[in-house]
Structure I
Amino acid sequence: MREVLDELGVPEALVPGHRADLDELGFCRFDGFVAEDAVAAMLAEIARQIEGSRQGGTLHLKGLLDQSSLFDSLWLRPPLLAAVTHVLGPDFQIREMHYRAGTPGHGGQALHMDATDRAGPGRWQVCNAIVALTDFTPVNGATRVVPGSHVDHDFKPSGAKPHPDEVLLTGPAGTCWLFNSHLWHSGTLNQSTEPRHAVLTAFHRRHSGPTLGGETLPSHETVLRLGNAAYLLL
């Protein structure tokens, strides 16, 4: 897989700041990851896709990898893939990309991991990129994380209640965060008047054990569209 990453222009080394953040905090941040016009186009396409579908308090749209090339830029980016490689090693795959939006009064979750064990450096199984398609604020359901909890095997989660060490991932639309999914995290309650739009992409160590998420294989058309990059999906 290193050959595929090299062909995609993915550097072997991260910038020092991202390396330290991933190792010590369990997450790193990419500012200005998606341009304003691209955010608007993605939201319009998502609205078209979910129009008429039955949705609950949290809006969902799965299978974005197969929906449109419009969403390829949310994962097919050398700096992001370099960060994923730092967490999982070069032999990883993408299993799912989905849209999630907590509507007003919804979106709160208990602190959780997206893996079945707490693992450790060199054995991480999964990480997630979350891209804000609207501003993430302290009141609209921004994701919360507990820095360092990915390496604290004695960590005691607080369920849906606030944790004294938690921080909110807040930032303008177009910001991306990559977090080690062994980090304790969750959505928070949307107390605003508008949905909090986001797209999440799950990266897994290849041949990893079961996780809390499902696995979706890409369509033949998607594989043809992506060419060499499709090896990261298969």
Structure II
Amino acid sequence: MVGAYVAYYSERDVRGTTERFCNLGAWCVLEEHRFAGVRLLTSLLAQRDYHFTDMSPSGNVIELNKRLKFSVMDTATALVPNLPWPSRPGGVLVSSDPSVVREHLDDVQLRIYDDHLDAAAARHVIVRDRDRVCYLIFRHDRRKGLPVFASILHASDPQLLARHFHRVTNHLLLHHRVAFTLAELRVIGPRPRPSVMLERPRPKMFKSATLSADDIDYLYTELEALPW
């Protein structure tokens, strides 16, 4: 074996239709065989009736993907400091206790939780306010070698998250020891305050004949599967 291209497969419900996804992960080829490495990618893309995603393209892969008709997603990202905001009295619950998380999820979100329970990079949080619940999945991230960032990958109720964003970042600081949250606006909704927008957010790409970027999320990808 001189090369490999790791892919993650899933079937997802998109607007009432079951769609098949192939998420492109790590791509490694021995130096002396690099000339044949593109065959790995083109073999994956030759699969029929799949939508393809690449959530962590880097270097020359981005331009190669563009030539292969991948679209670039809008990954505008806010960098939010996780500050020790004072807690306000009230019935809002923020928890990452597994039993508490599971207790508050509906059937759809519970399946997502169970599917990602053993994913090495996925971390789970719920926010409950009265009869509304927002289920969050985030990952720990490194930027410039510093492991002090949390990237939000999934938010089941962005409106509820926006209302209690400070409670969430306070929880991430105190319970998960991360100093900053990286929040893509397409995932969380309105830009939190205080925050700054990243000048160069990390790109994410997809290739589909029928779906738009609004139909694509980050579940069942290498973002949950692989810590780095």
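Where a number appears in this text, it was derived from the coordinates with a stated rule and is not lab data. Keep in mind the model is a prediction, meaning the values are calculated, not measured. Cβ atoms are built from the backbone, for glycine too; each structure is taken alone.
When Cα extents along the principal axes in Å is computed across structures I, II, the figure 62, 40, 29 traces back to II. Taking distance in nm of label points 7 Å out along Cα→Cβ at positions 91 and 115 as the criterion, the top-ranked structure out of I, II is II, with the highest value.
In this comparison of I, II, the computed figure 1.00 for FRET efficiency 1/(1 + (r/R0)^6) of positions 67 and 131 (r between Cβ atoms, R0 = 30 Å, to 0.05) is attributed to I.
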